[in-house]
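Each structure below is given as structure tokens.
Coordinate-derived values only; no laboratory data. For clarity, every value in this text was computed on a predicted model and none was experimentally measured. Cβ atoms are built from the backbone, for glycine too; each structure is taken alone.
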Structure I
């Protein structure tokens, strides 16, 4: 009778057994993460905590990240920045890109940790290298601002464009602003407006304000007080104070027909976005 294969030989000859065993072990934990994520989406924080904590304790990076977010926001648990940092860092150190991006942004903004550009760059680069859109956006802004690195507008544009193509509104806005400042020595208002419009359509108030300014000044388009007033009104409705002031100032020089055109523009925009499940201008994107 042939000798039974050794453990190593069995693993080589029957690798599917290893896969099946791993799935049997991990499936309950992964189910906990899925259930926890669904509970978070439903704002059922008690259930989310019940599902996520065992998975986080077991070392599942996504569960650690989500649990860290709960401690950061105080949803379902008392707000605890130290616990938030611990769990998010644990997930980031396992290579989980969303956690790396979040940790990088915490250091970039000084959110619950001392502001540290070197740490921000470290984590954002790791996440951006995994094609994380939020990290690409934040890293692009750091190159644009020259924070922790030499200012490099070309690298900023490259990174912001990557994130903007993934519909990150603040990246679309940042890219639009950068293109409007210069493109090979001259402003590229056409592409600038295209990206600003994409961000504005997502309800990003700073982009709506910027489009209003471009329409008011005739940058890349003919001057259009009605369109400018419309964008100012939409941004002001979200609490953009400078947009409210521009809206009030511009009204004094507009004709009744222009004011009526602006009101129609605002109404049509709200109807369009209500069909998408929004009651009015959506909240600004992150």
Structure II
């Protein structure tokens, strides 16, 4: 729970910045943290052509076998985001009930969860948004290098059978060299309507899909993330997260932070504080998401 500070604790500009950072740290961004790899970028458009396989291990007999990495015409474009409010200095000074300051603090929380909204939009658009191989991220006809045709757009209601199907997919999906990747099932993402079913599959010692008290062999194997932005009440997603391998890439150039124009003490004086006695608070950041490895994601449709 985010604590409510009294007005007296935030009457200095430096304390407002501390409050921004505190709120930002306490606001949950679980889906972003779980499903994406952060990538620090230094330009508007950053190539992601390296998303293919990193080659195979060969016995060193005479000289090393030089392998070329598969290169793809793929990139991520960062965008500039902001959330700004303007408040009269006298209104803050007179805010004895602490009504205005929490609203200013709210811009921090909204900035923290904004990437989650971008990630949800990317997830929902996955049957049309393109992955690095030129196919839709969720598609029936992925093929990279020697992988052969592969399908990560499957059908089936959420249950122990389809959890097993997802688990088998990640174990057997092949990389560009035609090698099974042997990935684990680590997360599923569901709409709120499937939350109860998903939690039972993840935590119950008994298989919730059957009529008998059969053992739930998937208990504790994966985590459940509920995305309340998903509008289709039946579709769900499975993911595999390993070190350096994830379904999404979070590219950031400038991390979200607080800026302000003007001062509660009017020192230094600005045009707005002089003429209108107003101060402006803004949360800003340059970032965006892009699809990562499609081999780490499966969508189940119904």
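Listed values, structure above:
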read-out	value
Among I, II, structure where distance in nm of label points 7 Å out along Cα→Cβ at positions 136 and 232 as derived comes to 3.6	I
When relative contact order in percent (Cα under 8 Å, 6 or more apart) is computed for each of I, II, the largest belongs to	II
Structure (I, II) behind the derived value -23000 of helix-only ellipticity at 222 nm (-39500 (n - 2.57) for each DSSP H run of 4 or more, over all residues; to 500)	I
Structure responsible for 12.4, 35, with Rg and Dmax of the Cα atoms in Å, for residues 128-191 alone calculated and labels I, II on offer	II
Parent structure of the calculated result 1.1, given that distance in nm of label points 7 Å out along Cα→Cβ at positions 48 and 144 is the read-out and I, II the choices	II
